[in-house]
Each structure stands twice: as structure tokens, then as C-alpha cells.
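Alright, structures below, take your time with them.
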Structure 1
């Protein structure tokens, strides 16, 4: 079987897993409402208002474009995420094959296709599907650029790197490495230096042209040249000494670092022994190709650590790209076990044991994609209909943990401060008309809910009950 056909089979497997997971989700996730609202506003030409939500613009822009041929913005967002997340298996396979070999690339592709955390987030209205496609594409194209440089390839590389940055702030690493590694290879290979320089210049020019509209808008908003208005990106700047320094405590940062370590452990899971077994095999990898490849995942993981010095939030999703690109090491470990099984004397059924091992490690995690998700959230549309039925103008904005209700009402959701004084101040300064939370918050955040219910700026809660098995939604109107 050719490499092209094998890559397409991996794409098909990844797409099937993500499509099944998407159809099993009752409603989009919490952050999805922000992207959907951005997409709707972009379709209406309200780009400034959309960008003020502070997320990078490419994913909602792609969603807005696809909305022209889909019955809903939610479906368009899911299709963009599902399709590009699945397509990311192709450049991932190509990049890993070039460095570690075909068997390692195939196993890595299987791990990617059916990995439960990946499938879950890439079947939702989230940026990870698009980001992985552009990041992995940049990695593969950087390899191609170092091997066969030229202006045309440089233009495609620049477009991929710029798209990664315009999807998520972490894509800045893709831009840096797409320019740095071809420059390094000028020093290593003295042939065709003019062609290599032309390729790098084209890459830089395309990156500049694609990112300049967003960067000019950021300059207007922040009053100086900067890369983003996203809080996580600003935290990264402050961690590097740029801009005003935010306040943080050692205890709060220690909590984030513990969350980071736990996320690394969860994402590694049963693969930890195979990571250890695969490490000795890295000695066979070409040093320069290995350095180029691992600069992407290591840069991602270190970049998150740096940003956490001034950031106040940590999510497992931040580590998914870096950990995925490290999976070839685990795949090398699996291959060592398979090689041991095939050469060990014993029953003829040992090859079947190796096949079972591969299925359990790579394909079996995808079974979790068959379960239904967020069925308990089916009461959210009923809460949105109740709010829309109230007399007076449409809500200007909402706050609270149940952000999906805000989008279903066609308005923006604002984050809710955890402290009483901060909450009162935000209700005075932000255009918030309703505060919404669910039965889950009553159970898991009892002190927070008591604070909300005792807040004098809020009217008593109205309870909206959905069908049996769904969460009751509580709605406070702002006085």
C-alpha cells in the first residue's frame, strides 16, 4: 500500500471517529458559544465586535464561510473542526514517516485517529481541529522546505504558519520555527543558497500579509504593537518581561503547575511504559531531523509553562498538540514490544497477541466516542426560550457558567467574577442583564451559588426545569 493511500485511510478513520462523536453531542461546549457568536457577527460584517471577544479570528471566520451552505452555525463549526482535525492526520503521518519511519508513522496516526481527548475536542465547536491541521502542516512543510527550498513552497509554508497563529496564540511558535529552521539549513547546506533565501523571504512575506490585518487591529486596541488581545497571550508577554506585570501568588501558581503535571500524566496514560521503551530508539534518528521535529512539541509544552507564570488558568487542552507530537516516541516503544513478541520462541499465536496489543492501545480508546455527551444540557434551550419570552428588548449580555444559553439568545456571555465585590463591580460596568447557572453549580459550587443568591444586585432566581435527566437552570435578572 502506498504512503498516500495509507494516509488517506488514517484520515478516513479519524473522520469517522470524530463524526460519530459529533453526532452524539446534545449541544456545543461552554467555549463554543463564543466562537459561534463570532462567526454570526462576522457574517453580518460586525468584525470589530467579533474580535472584541478576544479569540483569534480564523476558526470563526472559516465557520462563518461554511455557514452559507449549512442549516446552522453550530453545524458549520462542528464540520470545520471535524474535517480539519481529521485532515491533520495526513501531515502528521508524513512528518513522522520522514523522521521515524513508516511503521512508527502508522501507529502514531492510529493513536491520533482514535485518541479520546483528541476526538472529543475536535468533534466540538472548538479551535483544536483547525489548529492541529495548520500546526502539523507547518511541521511537515518545514521539513519539505529544508529539503527542497523554493519560493512556491515558502509561500505555502508561510500560509500554514500564519493560519496556525490566526487560529490560536500558540501558533506564534509555528511562525518562529518555520522561519528559523530553513535559515539554519542554509548554514548546513551550501547548495542553492539563493533559492533558500528566496524561499525564506517568501515565507516571511506571506506571513506578514496574512497576519497584518489582525495585528493592525490589535495595535489599535492595545495602543502599541502586540501580537494578540487574548489574555493567555498577554500573560505570555508578561512572563517574558513585556508590559505591565500582573499580580499572582506563589500558591495560585503552584496550583496551576500541579494541574499541568496532572494533565501530562493523564494524556500519557497507559503509554508511559512505551515512552520509556521508545527513548533508546531515538539514537537511530538523524540528529538534525530529530531536533527540527521535537522543537515543535517541546516548544509548545515549554511555552505553556512560561505563560503560566502570569496566567490564571490551566486546561488540559493546552497540552494536546505537544503531547500528540510526542506520541512517535511511544509508537517506537510499541514497535519494540512487537519485535520482542515476534522473535520470542513460543506458540504460533504470538503475532495475534501483538495485533491485540496494538488494537487495545490505539483503536480501543475510540470506543468512548460512542457515548452520548451533554444530554443533561438539553434544558439549556428551554432556559433560552424563557429569557427570550420576557418583555422588553433583547438581552444585551449574560454572565454565569452556563454560557450556551447566552449564544442561544443571540447575545454575548461575560465571565463571572468569583468574589462578591468583583461581581458587583462587573454588574455595574458590563452590559449584563441575566446571570445563569445550573443544578451542577448548585451541587459543585455551593459557596459560589450562595454568594450569587445573596447578591443585592440580582433578582431572586427563576428555576427552569427541562425533561427528566437534565439539569435545572437557574436565572437571575440583574436589577
Structure 2
């Protein structure tokens, strides 16, 4: 989740990746403010989080170049260096092609019964990836080198798509001739939205490559870009929003699909229209959540944006229009003032719950490291204490038995009996020593007092945060119905347009 949030942040705050990029003091201040908001201050330099932060920057700048990154508790330094070799000029290109050509048995044509799909199986994909990762004799975009190598090995057309997914490489054969030119009278139809592509092509690609868990954050990412870039940064007004929002969102989807899969603009321009239609409500649900989050923070820009939906009638160029309203299914109409208190409580509580869950994950990880198998330190020590107590009782019994045998030896006058008693005493002493050794071994396995104290403190924190979580969930539950009414009403308004009432306004 942190990687997704960071990639969203970089995409919406740094613009297009470039080797000319310079990390300013303002960038640094804003970035650490963002980190402090989403990470406990003490965990910013945690090895795992550092790796995630570096990965986010690496993936963001990968199309432009490779990065040098240094980071402290309060400062980050990043420099983007250009690749020195293009994939077509790589000295390793022939070797990649040879690996593919010599492993024909690991290539599956007509994958999933589709004549336009080829699958390079995991074993061969890993061989290619392993070779490319070890390249040190040239500074090159290794991801693009892999794709270019596959393209050359299979003699693909520019329009064909190379997809790297789940340690496998897939090839979608796509002929630009399949793109039907959209006629003038089809400009406002699905044919235009799909860029002239047959819907069956899009359905096939969707079912094979998009209906996966890894794309669950895709549309949230799209929504964040739209809100950050067009509503907050460019501050488009409601008229511009109504006219261009759908096409702007589709262009963001298209760009992200190209970044996610491959550079086949014609195909993904059409596919973006298809997935936008399939996930239409989901996208606008995310946009509505983001707008409501902004008004909960009293963002005047977004408050003014929403006030438009309370105007009822607007006059533009001498014509009257009926404005969409933020109206619930039961007829209740929401405005900025009426939704503010509910949204503030809900958003604040939801954010608090997210922070609580993050803290709980950290605490659960810390306390789990103190467990021995399935046993808590207390349970583990209790089990050992019982075993020690049992041995202690056996030692008392053995010691008493030894005393009796020693007394019998001292009072005996029979040499044979004495010899037997001596053997018995020797055996009892040996058994007692074994029991003492076992007891000492068990005592050495006891969890230290400091770890017990740490466990108890963590348990108290977990119990306390659990109680806080239940309180917050109760508040969220109490406000969920009203919030969802606001959100669903806002989605309906955001996806509607003003309607013309008459041809002109009489003076």
C-alpha cells in the first residue's frame, strides 16, 4: 500500500520524469510532510520503508533514466542519470535473442486457445530476466531491453504488445489494420470511445490481463491523478469539468495502461475506453471520496466547486440550464453546509482507523517476534515452570529416597546387602544429577524478564488500540449511511450534465 501511495504522490507532484529533474528544497519539505502523514516518524528510516521509497522513485524515473538516491530522517537527495545505451544498440541483444531461440519448447503459441496470444513460460522468462539483471557492461533501461529483445526474437510489429506479468512474458499480436476508421456520424458512439476496435478484442485482453488482484489500485490511482492535476492544480471550473472530464479521465487511463503494459497507443486508446466504461462508477466513487476528503479539510476550492450543484439554474451565453443536484434516492438534497459535519467526522474517523490499523500491524509484528511457535512468552514460561515444578518434586522424592538408602547402608552389617545398597545409591545419585541437569536446562530456556516486560507492554498497547479501533468503528458505522448517501449523490451529480431549459433568457 505504501508503494502505491508513493507512486501516486510522485506522479501527481513531480510531473513527467526527466533527466533534467532537480529535487528542490520545496520538493523535500513537501515529501517529508507527506511521509510524516503516512508513516510514524521513527519508521521513516526503517530498512523496509527505505527500500519501498527507493523502489517508488526507481519505478517513477525508470522511463527517463536511473537514479542515485540518499536519504536521512529529514532530507532526500535524488539525481537522475540518463541511460547511455538504447535497447536497439545493446551489445547484449543477440544473447537475449539466442536464449529465446534455443528454448522453443518453453514457448506456448495460441495461449488459452487464442491465436493472437503467445506465452513465454516462467522458466524461460526467469532465464531471460536473470541474464538481463546481471548486465553491468552498459547503462540501459533493462525493462525496455527485455521487451525489445522479445520483439526482435519474434519479429513483432510495432503494434504488437509485450506484457511482463507474474514472472511470465506474454505477447498480444495486434494488427493496426483491425482498427476501423471511425466515421463522422460515429463520433459520439462506443465505436469512437473504443478507437474503432472490435469489442471482442478488448474483452479478451481484459479477461486475460486485467481482471487480476494487482490492478485493484489502478482506478484509485487514476482518480487521484485527475483530482490532483485538474481539480486542485489546474483548477478547472464546473463548465470545463462537464465538457472534458470524461475525456481527461480516459486519457489518464490510457497513459497508465501504456506505462503498465506496453507502448501500443492505438490499442490502449481503445482499451482505455472499454475499462473506463466497465469501471465507470468505481472511478467516480474514488473521485467523490477524494473531493469529500478535500472539503472535510475545508478546501475552499473544492467547496466552491460543489456549490455549483446547489445553484439549480445557471445562465450561460443567454441560455438557461438546469444544474445537476446532489440528491439522494430518497429525495434528500445535500449541499456543502449540510454535508460538511458528516463528512468531517467520517473522513477523520476513517483516516484515524487507517492509522490505527498501520500501528496495529507494527505492534502485531513486534509481539509476534516474541512468540515461541504458537505460544506467547507467558504461556511458554508457564509450561516450562510446570515442567520445572514436576522435576523439583521428583528431586525431593529422589533425595528422600537417597537418604533412606544411605541410612540403610550405615546400619547394615550384611556385606551382600551393603553392595546392593551401594549400587542403588549410585543409580539414585546418577538419576538425581540427570534431573538437576534437565531442570537447569529448562531454567536456561525461560524467557528473560526484559522480554516478558516488553511483551506485557506491547499487549497493553494492542489491547488499548483495539479498544480505540472499536470506538472508531462504531463512530464510522453510525455515520456510514449518511456518508454513503452523500457520496452516491455526489457521484450521480459528477456524472451528470446541466440540461437546457429554453433557448434564451428574456431580458
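Bear in mind these aren't lab numbers, they're just calculated from the coordinates by the rules spelled out. These numbers come from a predicted model, not from an experiment. Cβ atoms are built from the backbone, for glycine too; each structure is taken alone.
Given a value of 13 for relative contact order in percent (Cα under 8 Å, 6 or more apart), calculated from one of 1, 2, which structure does it belong to? It would help to have the intermediate numbers written out before the result.
Numbers: 1: 16; 2: 13.
So the calculation was done on 2.
Here FRET efficiency 1/(1 + (r/R0)^6) of positions 130 and 298 (r between Cβ atoms, R0 = 41 Å, to 0.05) has been calculated and equals 0.15, so which of 1, 2 was it run on?
Details: 1: 0.95; 2: 0.15.
Label of the originating structure: 2.
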> So Cα extents along the principal axes in Å, computed for just one structure, reads 72, 59, 50; which one of 1, 2 is that?
Replying inline: 1
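If FRET efficiency 1/(1 + (r/R0)^6) of positions 10 and 74 (r between Cβ atoms, R0 = 30 Å, to 0.05) is calculated from each of 1, 2, which structure is the one that comes out at 0.95? List each step's numbers first, then the result.
Values: 1: 0.65; 2: 0.95.
Going through each structure in turn, the value belongs to 2.
Kindly point out which one of 1, 2 the value 0.70 was derived from, the read-out being FRET efficiency 1/(1 + (r/R0)^6) of positions 114 and 314 (r between Cβ atoms, R0 = 30 Å, to 0.05). Intermediate results must be reported in sequence, preceding the final value.
On the way: 1: 0.70; 2: 0.05.
Derived from 1, not from the others.
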>> Comparing FRET efficiency 1/(1 + (r/R0)^6) of positions 66 and 98 (r between Cβ atoms, R0 = 30 Å, to 0.05) across 1, 2, which structure shows the greatest value?
In response: 2
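Mean count of other Cβ atoms within 10 Å over residues 146-153 computed as 20.5: which structure among 1, 2?
Working: 1: 16.5; 2: 20.5.
The value was obtained from structure 2.
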